[in-house]
1. From I, II, which structure was distance in nm of label points 7 Å out along Cα→Cβ at positions 164 and 460 = 4.9 calculated on?
2. Work out relative contact order in percent (Cα under 8 Å, 6 or more apart) for each of structures I, II, then name the structure with the largest result.
3. Work out which structure the value 3.0 belongs to, where distance in nm of label points 7 Å out along Cα→Cβ at positions 372 and 476 was derived from one of I, II.
4. One of I, II was used to calculate FRET efficiency 1/(1 + (r/R0)^6) of positions 92 and 236 (r between Cβ atoms, R0 = 30 Å, to 0.05), giving 0.10; which?
5. Figure out for me which of the structures I, II the number 1.10 belongs to, where Cα Rg over 2.2 N^0.38 Å, for residues 244-491 alone was derived from the coordinates.
6. A value of 1.4 was derived for distance in nm of label points 7 Å out along Cα→Cβ at positions 84 and 284; which structure in I, II was it taken from?
7. Of the structures labelled I, II, which one yields 79, 59, 37 when Cα extents along the principal axes in Å is computed from its coordinates?
Structure I
Amino acid sequence: MEFQRSSGVLLHVSSLPSYGGIGDLGPAAYEFVEFLAAAKQHVWQVLPLCPTGYGNSPYAGSSAFAGNPFLISLEFLSDWGWIDGERIAGLAGRSGNVDFGDVESRKLPLLEEAAGNFLDRGAHDPKLAAQWQEFQEFCRAEENWLADYALYAVLRRVYKTGAWTEWPEELRRREPHAVARAAAEHGRALAQEQALQFAFAKQWTDLREAAARSSIRILGDVAIFVNMDSADVWVHPAIFDLDADLKPVRIAGVPPDYFSPTGQRWGNPLYRWEMLAMREYDWWVERIRRARELYDIVRLDHFRGFEAYWSIPAEEETAVNGEWVPGPGRALFEALEAALGPLPLVAEDLGVITAEVDALRLGLGMPGMKVLQFGFGDKAAHNHLPHQFVPATVAYSGTHDNDTTQGWWQTSGEAERRATEALVGPVHDRPAWPLIRAANASVAQMAIAPAQDLLELGSKARMNTPAVATGNWSWRAPERCWTPELAARLAAITEVTDRENDPLGTAEAESGSTKD
């Protein structure tokens, strides 16, 4: 798809300086939308919105369809009448990085209490009548995943593990009588999970519509693989490469690369693509349908895996002894388009990219990605510099997997620094804005700046370090950092580089619609 010349900011929802210990869909999110509008930005890029698993990674979620309850705003639940304001007053602090353990122990019980109140009052309280009707409609509309996810989430707590492979045998294998008995036994908890998913969906839809009124589009992320410890694998084991005991045979990762000399052993189960092809890729159709409900533009993480993926024997401790195996290729995308129509997709094509991967992306008309930080090491990396860009590109100073540009500069060698200043001029030890200007001045259809680079923050603000299992995803922006001065500075670059456009064009902008 061809996008209009535009620009935006990468900031995950959890990184907002919100009430309750973690960034959420409350007032701070609307403040950020106002900042984007003032800065003349038209793209807000977020990471996957799914419930997170081990390590709190949004790329290791417990569902490819559900929303993360931690991102629900308690303030808005209070405004709705789901919970009294006094009950949430103790979570008023906004400062500091996310402490996920603290959020789980303090915020989650209040979310569950609010959901319980809604279930008790919704059908009878006139103030909640409209929402109660919306809730019933939501459960019907999302029935293909919602009840299964709710049961999975409840059983995780009952058995005190996300590893469904360790549950009782009859539940591991989803024997109908066992599933029915568990659903009946935990009916109240299942309903609470469904109510929280409704709250997430309503708050996200309201936020997305507010963004759309300023022609701000949400660029969201779909990870190619799903977590083994997820509702998706538990409910649909036939489409994953599992053995007779429901354990992975081979798993996903990437070979040794820029980020790790032993590669990255992600541990995600691989797909049985031949099985999915026989089913006309039905699960993937539903997954992308759901992504289109959440996002205006969809970034396909690890796009190269659709052409060929790195397959690692499950017993291997590193990713070194894997092999490339052909992926579904064009057939998957033809099935998606046949079912869903033209799709606004962006390919994350970083890493080991071959001519075959490029041919697949170009044949599908998808923009790829370029990251300026990668471009200064040697001539082989110059395809990440603006003079080699083509319009069908999304250009970044850095991504959530990179160090911040300030942190990158502090650890760069002298040769990289000289090359950087040869391109952008003297940076005086403050390289972030020069790289932001370079990305915006390029021919790329979209230019995206991580929020940390706008704020010129160092390595302590890094979001993720690939191949490091813990200590990631916790950065939150400081309070009151979206200043009018910062917006004006970014707007000036946007104006002079002609990026004051809705990436999806004027027709959809005028409609103000966020629905398919």
Structure II
Amino acid sequence: MSVSKSPAPESAATGSNKQRVLIFDTTLRDGEQCPGATMTFEEKLEVAELLDTMGVDIIEAGFPAASDGDFESVAEIARRGRNAVIAGLSRTALADIDRCGEAIKPARRGRIHTFISTSPLHMSVKLGMTPEQVLQASIDAVTRARRYTDDVEWSAEDATRTEIDFLCRIVEAAIKAGATTINLPDTVGYATPQEYQAMFETVRARVPNSDKAIFSVHCHNDLGMAVANSLAGVAGGARQIECTINGIGERAGNAALEEIVMAMRTRADVLPYETGIETPMLNRASKLVSAVTSFPVQYNKAIVGRNAFAHESGIHQHGMLKSALTYEIMTPESVGVSKTSLVMGKHSGRAAFREKLKEMGYELGENALNDAFRRFKDLADRKKIVYDEDIAALVDDEIVNAHDRIKVVALTVIAGTGGPQSAALTLEIDGEKKVTQATGNGPVDAIFNAIHALAPHEATLELYQVHAVTGGTDAQAEVSVRLAEGGQSVVGKGADPDTLVASARAYVTALNKLMVKRTRGRPEERQAV
């Protein structure tokens, strides 16, 4: 048996009157189950490293039994982990437990997180099991997991729609079998804060061995109450919160890590809890997850949205000039956002560009920096003012496409009322440059036909969408393309002042993602907690 120990909230006391709450990040597992958000092996490692650095207590790295790719990523994250506990998710099937145990084996501290449905609806319709069978499966799974680690988490899927008597009974059995963390998730985002808090209070009061485990919350956002419910669960005695960066996750998503952490920090007067998160890294984490998943962060998103610290109203601006406290309840710096925005243009040098990237939460290697700076200078030559959003778009594009097998090298398009529209395209495919010319029903169709000629595929175009990154006629265009193949769909994005170039980049980005999926194979169907 491993000697890894479950992190105890009490062990992180700082001498204050605040109680320690553990942050369990499931961006790489529940977040990746969000349709279209699949990450590559390298992207998962990059996200995991940042989560570990920023102070996340437990990183749920994946679902090892779902696919060989998931197993490999969990094992490698476990091998590289420095501070955080590395967890793998598992159903109660014993083969799943064994697979999970093998995946976390390299970790300095590893956890097996096993789950089973406990609500009458899920037990009868989804599992086809009786309550007694579910209870025994839970005992068997926890007992089996203890062979690999003494840090075992057990979850009651759909806990908020579970009969309270059965919930208390099965929680008691799971703790007796050796579970050190008990998770009572609001799997379908059904509960209200008052109900969720009461559930934890009732279970902890009625289960005689409840003091032997840490209780955890895991809330989905179907009714927009995931963060409120998570904090209510903590008020009810939970000391672990399961959440994701940017709140990504299945359906309407999960509770957002950044919102939970900053709520505790900002409203310490009514939320006497603390975490180990380095909050100045929140903006950087948000941007990284957004870049690797191609999921944009809504402009008015709390904490990390583009407008979170923006003031356009004259009344607000007047107040801000007097004191930032008039309209800001936290400082931009506290979440890694620069208060002052540098105006970047064609006369800016490399040092200023590097500093600007740091302010925006990016840290690029030398080669990536050189490529980003080159694209910035090209953009600055074509635009009077380069805004933060322009820089974010081109750098995100650089990060996402850094390891692509197919890259756009050159594009010339002939279009007009006379027709026919044609595109002369040069692609670099696995290091080899290939050239072709194609026609189409419009310039975009011609470009996509040219790409198909150089990189044949069976994918279907499901979505083509264009929006301006900033205002003005010289604004960068950001194009989104969704391709579907073999029952799977991916989204690619591209940004450029030339909409047609952005279109080519977006299509190629999506095509590269499909190639990664083909290489790794189709994952087995995953179940949600």
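1. It was calculated from structure II.
2. I
3. Computing distance in nm of label points 7 Å out along Cα→Cβ at positions 372 and 476 on every structure in I, II gives 3.0 only for I.
4. Corresponding structure: I.
5. Checking each candidate, the match is I.
6. Among I, II, the structure yielding 1.4 for distance in nm of label points 7 Å out along Cα→Cβ at positions 84 and 284 is II.
7. For Cα extents along the principal axes in Å, the value 79, 59, 37 is produced by structure II.
Read-outs throughout are calculated quantities, based only on the coordinates presented, and are distinct from any laboratory measurement. This is a predicted model, so every value here is computed, not measured. Cβ atoms are built from the backbone, for glycine too; each structure is taken alone.
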